Structure P
């Protein structure tokens, strides 16, 4: 069966560094085209990456008969526009996180794609990594008793004024860039939605983007009547570090490299229960390849997206509430 040919909007460093190489050789997909508003840049990337077609504008790519599905790693503020344009062209869309700037845009994107009968999915790659699937199964099975807390720390140090993560108009800032992971991970592991949130957010005086944010998500009461919560800290001017820990009444689960898992070595999850400590090691797998192959399989078979776009809307609702809480200094309902 023919491979699904993805067209890539923009010559992003993320695509070049993390996506292109792992997907090479896949039996399910290939990258058939890449576009940039600077045609020479697209042509150079196409030569370097072995992509057969290069375009000097995004519209030509989304309407090209050489493209079966569209991948959007553009800056956040362009996501909604190009989800719509790809859907207009009848193309399935895999869009980088966050899917939009806010929940209203996310809902608009989901409804528009549905109206156009176009598959749409937010590209949270971690959800396809076996370390996360195994950890969620352990939580569901009660391996650590009743899970009542998730804590996430995710940070990097980037002060480049030209980087889109530091450009407010482009949807920059730590909460949208990596806070979305902290929120998504807690929802994924606990398999429920928060009802209210609190937050403390610091902003760069020059860039006006958030550089350090801590949040508290309250998920209501668990089966035993205890509150179920998630806390996180994300920063863009901090030492690069990431950890996720799940605490329960009978143990803990900790990810050593939760989000940027290396594709060429096994990942490790540390599980502590009353009978001792053990390490769950996955095979060496690349989560981006798993993500793209899962999406490509759905496109090929005419099935719904592996993760419904409604999940992206729900995640953005929490992020919106966190921004409100940071401004008000009070609890905010989701």
Structure Q
């Protein structure tokens, strides 16, 4: 088991959220993957459990479980009690990525071919379904949580799942119907549902619940997660457009190929002149992978001021959120990590 007590020792060398990720990501990944079971038939492992485990091993920074642990510590709790809930959230993330890549007809995830391309569409859908099953089942079976806490945590996870599915419906539906009348306000609703709840708000709220935090602390951390989780999604959108191709380990600029209605796109569509707007819509509708056309779309959006608009929006969100967090939590190493988290969410281009 991970010893998070070392995190708060005097003189510990963890100085930032990025240090925290680098220190614990691999060990958290091992702990999360221990919740993926084995099959009762060899072919169950071949066609289900083993491929899902391999996919989960390439799990990135593990920031969702790690912020759950940090929130638990920030309210004075024992982070080890949050392991099953943190694993549940990470398993949900895995399932969401598998299904998202299928819906988007994506090709790359974390620098490797998407699961549905490696294993086939039907098996990949089934593996995503297993990831969703592991969400509530992981918490329900935890002997270290009392029934009252389990019910609260499960309620959070159920609501998180619903919100994410709602956001996904908007994202996919707008693309299917060729909607270019989407406003920045529409985007913020979609991204808050699709990303901010499960990438920020719910991990923090659940950590605080398990840690015995007050209702004010739970809701304060939830709101902090909504703001910073939204900033995280905006920054992901920016990385896809103007980061380095290796920084995404996904298809660079495939948001343009997929016609995604990002904050950059919807702001540009509202502010471009008629000719430039028509050209941007033409490129977004073409599903092109031509690097020259992708670069042209980025230039159009950059000249409209939309890239700077999105970057400033994310930075303002996190600045306000950090001030609220400082007022709400007592000083601690864990609180400092959560403040640093907001900076990391919006500094991945720098």
Structure R
């Protein structure tokens, strides 16, 4: 369901902040207001969120993961019994915070934002939030999509690149839960995510897949592709790819993000050409559209998530709009395709 929708252009985003720190709520309110957003409630606990969110029905709830009393995870679980709006967690850059974040995603949160740390200011956090979320208008109409036809069944990619942003942690978790490992081709996952979270995210995907998933070493050490690894781009680094290995490296932001799907796709198209498979999942913005078009023009297979299941039809919609998509499918149908791709077998 596409929940990021419902307010017309020019109307301020209506947000509820839930955090036990009065100072943090005050600072967030000031910065979001300066960006043109409207903070309709500032709440100190999960209990307050349960009593007020559904009645206010904001565009977005920002909820701290760790709070006294009813913490963020329990609050999300209870909220999801009656309220289906968009909900982002705010999580600390700690191992405990990362584990709790994935528990909150399981409970029903759509995505998360990393809270400020010594290397990342509150202004940086708010800038990334504004870049990653804005409510859209009516649900977009996806172009007509081919079924699982003979043309797609006959293609056998030797590598797969998966790109995602807003809503991606939940979508990727659902996707990997539907798959059966181990894959017989390398799979590269580029999720817009800050450093400090991608290692635990890779562990999470591996547990769901039933086969190892690793974070690309943030120090730039190369990973060979002969063992058909599943690699998650390290947060805050670009994932580079050759025909025989992959590695992370520093670089400039692309489309305002790092890692960037387009950076990885540029390498992957050169390395694999028509033997590449590309999957663009939910996400705000246009990252991945340019690379998907290059892949499509090289004969690669490009599949994008449909508005039916995408939280945000930004990245997949941009790829479809430039004519890069060979198919536009909901997540369940995508899982069937990916299962065939990762087995290097004909699809059902």
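Derivation of every value follows stated rules applied to the coordinates shown; laboratory data play no part. Here the structure is a predicted model, which is why all the values come from computation and not from measurement. Cβ atoms are built from the backbone, for glycine too; each structure is taken alone.
The table below gives the values:
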read-out: FRET efficiency 1/(1 + (r/R0)^6) of positions 67 and 267 (r between Cβ atoms, R0 = 30 Å, to 0.05) - structure with the largest value, from P, Q, R; value: Q
read-out: Parent structure of the calculated result 12.8, 39, given that Rg and Dmax of the Cα atoms in Å, for residues 43-114 alone is the read-out and P, Q, R the choices; value: P
